[in-house]
Structure P
Amino acid sequence: MPKTKTKTQTKDKINLDDAQYYFNRELSWLEFNNRVLHEALDERTPLLERLKFLAIFSNNLDEFFMVRVAGLKKQVEAKVNKLTPDGRTPTEQLDQINQRLHPLVRQQHQHFQQILRPLLAGEGIHLLDYIDLNQEQRIYLQNYFEQQIFPVLTPLAVDPSHPFPYISNCSLNLAVVVVDPETGAEHFARIKVPKVLPRFVPLSEELQFESENSPAFWTGVALEQVIAHNLEPLFPGMKIQEYYPFRITRDADLSVQEDEADDLLLAIEQELRKRRIGGEVVRMEMQVNTSDLVREMLMREMRLAEIDVYEVEGLLGLGDLFSFMALPLPELKDLLWTPVVPARLQRLSNPETESFPIETEDAEEFFATIRKQDLLVHHPYHSFAATVERLITQAAHDPQVLAIKMTLYRTSGDSLIINALIAAAENDKQVAVLVELKARFDEENNINWARKLENSGVHVVYGLVGLKTHTKIAMVVRRESDGIRRYVHIGTGNYNPKTAKLYTDLGLLTCRPELGADLTDLFNYLTGYSRLRSYRKLLVAPVRLRSRMLELIRREIEHCRNGSHGRIVAKMNSLVDQEMIAALYEASLAGVQIDLILRGICCLRPGVEGVSENISVVSIVGRFLEHSRIFYFHNQGQDEVYLGSADWMPRNLDRRVEAVTLVEDPALVKDLQEILGIMLADNRQAWDLQPDGTYIQRHAEDNARYQSCQVIFMAMANAESSA
């Protein structure tokens, strides 16, 4: 924790817009992905979890190229030379992404080949190369190829009568060179490795590889190697001269002209069809031993430069390593975690099964629990099913409930919430749902759910023109003995039961009248027409969130200038917005002590003498993805804590509908402060951002015990459950 220093400098004496005070957004994201990669390199991480982190690293890069790199390339093509706050042009950013990323990708693949594959073999998991198979194993795979793989494959020739084939986004392919024995002519063909088949082909049990030290648990070969070593049936009469795997990534960002779209749903469906085809190729991955002739031909046909080609050692597409997490080897994974039911709801639920009845009496008890006191839920430590899903499911069947309204940004196919909303509509309740069709890479799922809901009688709104609705809010309107009461959930995470077990998120369940009135106004804005500029308790973007957060920062500045203590702690996914960063610099100059807990991107440069000496930045990367947003302001001892859906990024503050709420229950304020304090004390998963942009992982000193905040939160949840 940096020692507070008060400076006499003011914004007038320091140009806080100077590029030297800002990190580049894209390069900062690469540093985050480097921290993800480190979890795969860290020997303390269980072995199969290390594979998982390699897969996450790969999938993160796929999206980075499909969206961020593709966007920069479009700017270069359009000759856009606008500087970022850190003073870089699009071309300079692409060059520096290339310089930073090539070593990371090389490190990832070398670590898998040289470290993890031998470790897996030591545990009886043998991912073999085809050339290492014995004759029996080869015969087995040859038969498997003929029966299961060959009928699916389509070799595509490239010659004057066969133009270079279209190669789909994120596809793994084989570039094959064959020779006609009659003419001696060389021919090129492309074979797509089908995604409909398992990427890693297991051998039968009797052919498992065994050694003296470890029995075999799984033995198999990558699908592309099975294809590559059985090419003859695809090219009868030809001589197979060489083959090389390669993989491409295309621009996959949607571009919807919303102002011109008569029907937003149809417009997005049309863009999704374009995405399936894909835009320009922005990256090609290939093995290091690819011949110059094949390499140059692929680059020419896909109009790629050297900067776009990533040569790797070993297997391509390591995102498929996720499949090994399905192996029933708990000793090679993190300890199983089962979310617990919050203590106040224990008597209403079965903690073992997370099941609950929907009888009227139980619904009354559930809502009575919220009436008695606000409830803070912390996922995945608290059960999503017994809290958030329960709210909607109880409401759907409670005869006293009149209406349910909520936003859906991302959900899943097995969500009880979707079924509950349909049941509510069938039970003649007023049900209104805003389904955000522009949730990146979930557009198709959301279209399907929107149609299913609409066909069941739910009032569905497809987002707002020009804005993404990213807020996580739900409201239940209930008739009670003393009148109509509104129960609300304001959260930081999506209404998705799958991610609720993987992401750390917070939610507030309350029936405070002013928040209920605010959500009513906000839903009216989302579903109708409204120019409402102020809310009672809720901070809404793009209406008031930015200005109020700036006011809260400046209030801490004034307290310091008046001789009091100033303190800010903010936990977010990312900090990018230049105006917010400049305000934090001003606060640091005034002596406000600032701790930022930022999982991903941070464009603020901490620890700069005379500017940000009072600011520290920590990133937590662990088994759960840190996703919650908490904002703490000391306010001369009258602590104020907010939670909600927004990061401090221009898109969240200006181009999305977001909701952040003040937490008013004193007990919950203390709980949130405790969460922040535990995270700031983490010495196992925490990384400290340095003034030069590097991150240094914390380590326990002087034989002190490691303190992982996520492990502590699990222990706290278990203690609460058993109390």
Structure Q
Amino acid sequence: MIELFESGAYLVNGEKLIKESPEALNEIKSLTGKETSKEEAKKGTIAYGILEKHNTSDNMDKLKIRFDKLTSHDITFVGIIQTARASGLEKFPMPYVLTNCHNSLCAVGGTINEDDHMFGLTCAKKYGGVYVPPHQAVIHQFAREMLAGCGRMILGSDSHTRYGALGTMAMGEGGPELVKQLLNQTYDINMPGVVGVYLEGAPIKGVGPQDVALAIIGAVFGNGYVKNKVMEFVGPGVSNLSPDFRIGIDVMTTETTCLSSIWRTDDKVKEFFEIHKRPEDYAELNPDDIAYYDGIIKIDLSTIKPMIAMPFHPSNTYTIDELNENLLDILDDVEKKALVSLDGAVEYSLKDKVKNGKFVVEQGIIAGCAGGGFENICAAADILDGKYIGNGAFTLSVYPASMPVYMEIIKNGCAAKIMQTGAVLKTAFCGPCFGAGDTPANNAFSIRHSTRNFPNREGSKLQSGQISSVALMDARSIAATAANHGVLTPATEFDGNFSEYKYFFDKAIYDNRVFDSKGVADPSQEIQFGPNIKDWPKMSALPENLLLKVVSEIHDPVTTTDELIPSGETSSYRSNPLGLAEFALSRKDPEYVGRAKAVQVAQKALEAGKCAGEAVPEVGEVMAIVKKTFTDVCHENLGVGSTIFAVKPGDGSAREQAASCQKVLGGWANIANEYATKRYRSNLINWGMLPFLIEKGELPFKNLDYIFLPGIKAAVEEKKEVIDAYVVKDGALNKFEMRIGELTDEERQIILKGCLINYNRV
């Protein structure tokens, strides 16, 4: 089904793969008559050409990227603009689109969500941006329809910023990286590796893009095969997929932990741009005649079967047939894994959903940037045509990804086919993907064509004794299950025919409702603030010496950003840094906030010119031990704060608040064996937090211990590889070592200054 090459490979003439070997270059010469080298062939990828075009440095190993466009949604753009304003923003220097697809319902916190929307509209007018009102489109669908272009690069403050199927290299990052672009700075990365995804064959009837995507995620997530690399989709199989199908695979590449994605383009993509009234944005993209890839994922599309990602991660994949054939064994395994994911906090069961040997689910959702596309909904409508979902516990909700898509399924009759089954059609909204819409009943099981199925991401609250769970599936198999009244069913069992639906894009919907400044700023426009929109609190520069208290210790294999700062109703507070911080780690470690605040009192005392030990007696006791060895440490050269340890933090969302909430509570660092994604590590750095690494094995400290870091400022300035640290315990200092990892000169300055705001403050 899927083959991962153990080494790199050359792609010749877009079709023939030659594995890297001593004979490979001679074989290539005999085929093409051309001599080449590995280094030269690396320049033959589509990714290399796009990165080279957008790199502002003279070094392709150390990239400084300027993007063509930016995009954010309404739980990120307030913080981004507030940060940029504090740093001297006068005008958006590039197209910046502010979409409103996360807090669309305005259902929590009184006026605060709509206040954020009005903030966004007035900022779009003042600084020269684009404002997409609630319910018009989810962020990524609007970008596909209106922003993407072949050979372009787009940066978005959402992790699923992926438009590679349309020839656009797009990246999802934390808000501070967008701030840098707004301030005419650059996105600085090492030249990433490029992994070729070689497609051949064509999908069988009933298989959709989510099935292909889940098969890829299951093959590459655990082994890190594409981590922080670019996935480049090539091979003859690409042309056997429609643009909608490609988009459905592409958006899920985020769950592989890759950096970005890009696809070769063809006449089908050209037609996509023509349909969307933007033919000038098309260009044919192909790798050169000889291109080298750092790895190859080879996929025969005809072998992919309907898939399911069981709780609680998109990589926990099985074919639906495999699950149904080994039902009790697999469900038992998921229940055991849940004991780790949920820390045993609540009772969780799946085997009780087996009725007469069949797995029965309670909810189906087809939604958002992954599921709400035109072809997915039309295929689901064909499967549901003439059926009904029943009047029992099972429910089905469908969220078209944009109003143009919604209007087309009304015009072609697919909306009626879906609604007559008892299913509900809703407006463009990302809520089901992050816990703000269609939260299931306690212990219910939801199947969703959406992006993630982390614990509690569907909206349940462990701290309230609740748990429901999500499995990811394709819209087609969700529809087949709905037609079977909730009995888990692969779409390959559908014995009807899929119709050919032609898509017509009506841009008038956006012309009539979306505010587009056309890049013209209006400095006279007053920004509309709501009472919940707060400025960032003052943040101190890195001190000469640092005392950290470990206030949370997490040993799960992976810690998601949803666990670091929960989604759902907390999203309404993301324009209030201190208000949101109250929710930090609330579902994973409810004691975290109180512990962090308690030690932060010492830092506030130091900033006021007082003694930290008098403010927090425990700190005074610890510093008395420290001063026996480090006699020159005093309140004038000391900082006190908190840190957390997690094995592998930062999987999932790009949300900067996973880091900034720790920062405003007095966090100075994270300690980890590795970081799950580049974007989470970047968020730590941009908020002035030290991204420490420690070797796997028994930790030299434990929760509630104090760690002293002498000369930490000098260590950062001098680019030291190894950081000396001391656990203060039992009246003694016990030395151990940590690393910071590679930092650019700019990143070091951001950490030294205390955060990106301080670095840029005018």
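Each reported figure results from applying straightforward, stated rules to the coordinates on display, with no laboratory input. Here the structure is a predicted model, which means the values were calculated and not measured. Cβ atoms are built from the backbone, for glycine too; each structure is taken alone.
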Legend entry - distance in nm of label points 7 Å out along Cα→Cβ at positions 457 and 601 - highest-scoring structure of P, Q: P
Legend entry - Given 0.95 for Cα Rg over 2.2 N^0.38 Å, calculated: source structure among P, Q: Q
Inset, instruction - Work out mean count of other Cβ atoms within 10 Å over residues 233-240 for each of structures P, Q, then name the structure with the largest result. - result: Q
Legend entry - Answer label among P, Q for the case where FRET efficiency 1/(1 + (r/R0)^6) of positions 521 and 553 (r between Cβ atoms, R0 = 41 Å, to 0.05), calculated from the coordinates, equals 0.95: P
Inset, instruction - Check the numbers for distance in nm of label points 7 Å out along Cα→Cβ at positions 385 and 569 across P, Q and tell me which is largest. - result: Q
